[in-house]
Structure 1
Amino acid sequence: MNAMKKVDPNLAAMCDAHCRGDVDAVCKLLEAHPQLENMGPDNHNSWLHWAAEQGQIGAIEFWLDRGWDVNLNRPGYSQAEGSVTALHVAKDAVTTRYLLSRGALVNACHRDIGVPLHHAITRVVEPSQKGRRRPDGANMDQIRALLEAGADLTLMCRCGEKKGYTPLAWAMLLCRKTAEQVLREAGAPEKGRRPFGRRAKVKTLDLQRDFADIYSYLAERVRGFDVETHEGLGGPGPVKLIEIGYEYSQAGWVIAVFDTRPDAEPDGEWTRELDNESSLLQRPHWVEADEFNLEAPIAVIGLQGTTTTLAAGSELAPTLGDLLKAVVIKARADGMFTALAKANGCELGIEHFSGEYGWPEYEARGQENLA
């Protein structure tokens, strides 16, 4: 098991100061503990993003006056995929307008998350929702502020089942009727264009080639398992569950996880091993194929060599999940798991990162999937 990272004991106080908008407390904490500046509240936020999310103008002003870029990208996000700025997560219209006044880019765009307008539409509280107002809900003023600042209504994001959505299409999907009306009045189209104008190049999925690569990867992972020194899920001991996880829409990869917990089951705990990138088999062409499929059909070369067409907007999860299932069944038939140190009733399992595919059905465990 990986050791737990130590958390700075002053981090909670820094987060609390931002939530309260107590700039004096922020200053004192930084003077006493300068390392806090580069830590952020968590792995996916800077202090600027956190202040914007809390709607604390004073804290935002503090960081900008300190020299921080108002269009700073969210930690861990690649510039190649675009930017997620403080404007994306601004709590309300007041925060939005302040960030815009300080130079925030209204059309800062991330491939998967879209522009700030997409986020505002997600959070907006419609009249029909007032009886169950969300504590983090926004109002239409935030959307209007972004429109006034020149929000591009044609940029698509990959939100919602990973299809392409303009702001109007996103509002329609989420049933934000008032937002939809305002966007239509502003001339928003239902169909748009990709961020950065880039079109994915991969138009064909060759499952035969993927099968060979994944089979070899799995064989290497099995050979590398040591029952005495295993540091993964469950620690040293015999394997109770061999879980094959995968993702294809944002970062294509496959991972084989050897779960030694005596009560191991498909509970998603395998995702804890994703931090170890050396354990992953990268599949970047899956991402490009999925991107291309947003707008056009793709060809799929099956395991028997026949080519079929996958309609535009299809989900790749079943196709790739069945591929992985075929790999583990062939591996079992070939005796790949014979020498592996296994617990009684050791199982095989396939699971998509976001749960779009799973094998076997939970109720059918211990039958077709025994290792």
Structure 2
Amino acid sequence: MLKINIGSIDLNDANFEWVAPEDIQNKQGALLVPAGRVIDKRDLDRLKIHGIGFINATKIDKASGAVVTNHEPEPVSKSLVHTQEFKEFSVDYKQKSDKTRNILNAIKNSHEMRVEEVAKITEALITDVAEKQNALSFLWFMQDFDDYTAFHSNNVAVLANTFGRWLKLGKNELETLTLAALLHDVGKLEIPAEIANKSSKLDEEEYEIMKTHPEHGYERLRLGDFPNEVMRVALLHHERIDGSGYPFGLGDGQIDRFAKIVAICDTYDAMSSRRPYKEQTDPFTVIRKFEREMLGILDTELLLIFLKNISQGYVGSWVSLSDGREAEVLIINSTNISKPVVRTADNEILILSDFDDLYIVTLLR
């Protein structure tokens, strides 16, 4: 019998099963899992709901019925990346990013773009990827790609589709939004490679050239006979409601809603991603930056909906705190999203919003 972090129990391994050797109860004494029960997904979900992260459990070899005694307990900091679900997701997502890269290369080389071909990629992304339970948290761990543009395009499409579901968009609107998100940066195909692929920050002159990509994207999509909403997202996704965006410096009422949605998803993914000139940024650090700097710049109502929902995807994740301790995210604080309620490895409950100098530094890999 071992004291096990429930996040490390792999129910997909057909050779073994986990059994509760004794009754598992919540703090009030209510029975959650009876002794002798083979633990299943519903049991794990029930334990998480009641805030139980560690249990006594026995690992059984199904073929022999023998207790596995040489199993080492998983470290407290076990991450989603070690799960079978993530491994399958990773393979699948890389294949889809390859397809996106191929179609972008074909567009660049031939200057042709067929709506039907791109729509197939979006459909595959959403059907096979976006509906996975942990897809959004998985995306943060998928950062080692050679082709940033294809990877970023896929990420923004998945984020926008998920955001659209949170907003309860209809099927047709959702499909259009996802297509627009996948193609939002297509204008970068017109940017010289030495600027588009530069491994350091752009200088002022290079940045001015990069800022022309929305107009290039609009023109390329217009020639491909794409829906007007898709073209306008390519053109307006860098506009900001305070007028500080480009290419036109539009105000709030002049920016399409889909462009506002994609702007949030684009910014979130760009801020989170690892680039040659910057390290990857933790999701809660990005959320904290959004809370402090982006309200009133990106659409405030939409941004708050996005942050409240995306943060829920990290409940159950293990994180490193600014004081060096490791902790599990338990509850998102809706009034201070970047500072959730966490439980440390020694079972201390911390309400991070009560501390000025205590915050999440990074997710644990």
Structure 3
Amino acid sequence: MPYRKISSTYTIDLQLPEEDRWAEVIKAERSVAKRLIKEAGQNIDIIPNSLQKITQHIYTSLGGRYLGEMQAWSKALGTSPEKFLMLQCAYELDHVQTLAADSVFGTVYKSAQQVVSKLLKHPGCTAGIFRSPGMGMVHLRSLDWPLEKGGPATRMLKFKMGKREFVTVGMVGMVGVLSGMVPGAYSASINWAMPDSLPSFDSLGPLFLLREVLETCDTFNEAVYALKNTSISTSVFYTVCGANPGEGCTIERSKKRSSVRKYGKSPLVHGNHYINRPFRKLNERISAPESDEHYALLEDSTDRVGTMSESICELGKVKSLSGFSAVLKKAPVRNDNTIHQIAFRPKTGELCVWAWR
């Protein structure tokens, strides 16, 4: 599986009107974004247009964060605003698919279930935090998502609000944030988590919450507090790495509850299964193999966590962030669904990004 290292960065000026912020990216990356959106949204039309419009109305009535940005993208890509919003909610739609069969709302969400069952059938991300000799706190992140166009669509983005800056790594056309860093302060990333209930639409989604945190939280402690305590639409895992020695944690989230696992002396690695007691029972839902050809997600997640932990411990001293690719490229951390991988060094604001094809 070939890869390329991402080095160029687009700048998003948050002081501009929302509809103008992404103009440079849209102009340069319209064709790439179209190919990604075509793949990700190939079955989105199965969702009745009326349901798409209702979802947009609810989202707008509850504040409609980043609607201007989404409208600019949808216009540029020739996609309806309501369809583009649904694509931005792919994480929540996956949770709908996961639970709809057992829910009294199953018939309502049947169409959404059909859409996402193929797109997000085998989610799997791995993230790790550790203190590296000579480098300080380092945050590794591998994003797995069954989208063939995801790797080629991976880009780095620098968001600016006056003198304040933060950087994100994502795919063009994505308004929310999967991974990001406030240089000199902290980095944070998202892993898929088994939901305990159907998503709600009266709170920010996990990707939008992470973006809001990067926009507003200046310190590691502020970021952890917000990610831990803010009401959220559905379950998620956050990994947060600070700039100072010992600053690191994983946050296991449901809509209203959270549980934190703090960094100690050993690498702190998280996959897609729950580790803390309040949520551990949810692992039963990911313990059965989906077919004879596939691991159960629980087993796969456990293998990825174990491999990354062991690889970090065996790595020794490295001279640059590029040296951590040896950890990220080792199977099953890297696998057939890997889109991109990142090494963050919050203290200096450095990062390395590898996009897989």
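Every read-out reported here was derived from the displayed coordinates using simple, explicitly stated rules and does not represent laboratory data. This one's a predicted model, so the numbers in the text were calculated from it and none came from an experiment. Cβ atoms are built from the backbone, for glycine too; each structure is taken alone.
Data overview
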item	result
Origin of the derived value 29, 24, 20 (semi-axes √(5λ) of the Cα gyration tensor in Å; candidates 1, 2, 3)	3
Of the structures 1, 2, 3, the one that 2.0 was derived from, the read-out being distance in nm of label points 7 Å out along Cα→Cβ at positions 95 and 239	3
Top of 1, 2, 3 by percent of Cα pairs over 16 Å apart, for residues 47-166 alone, largest first	3
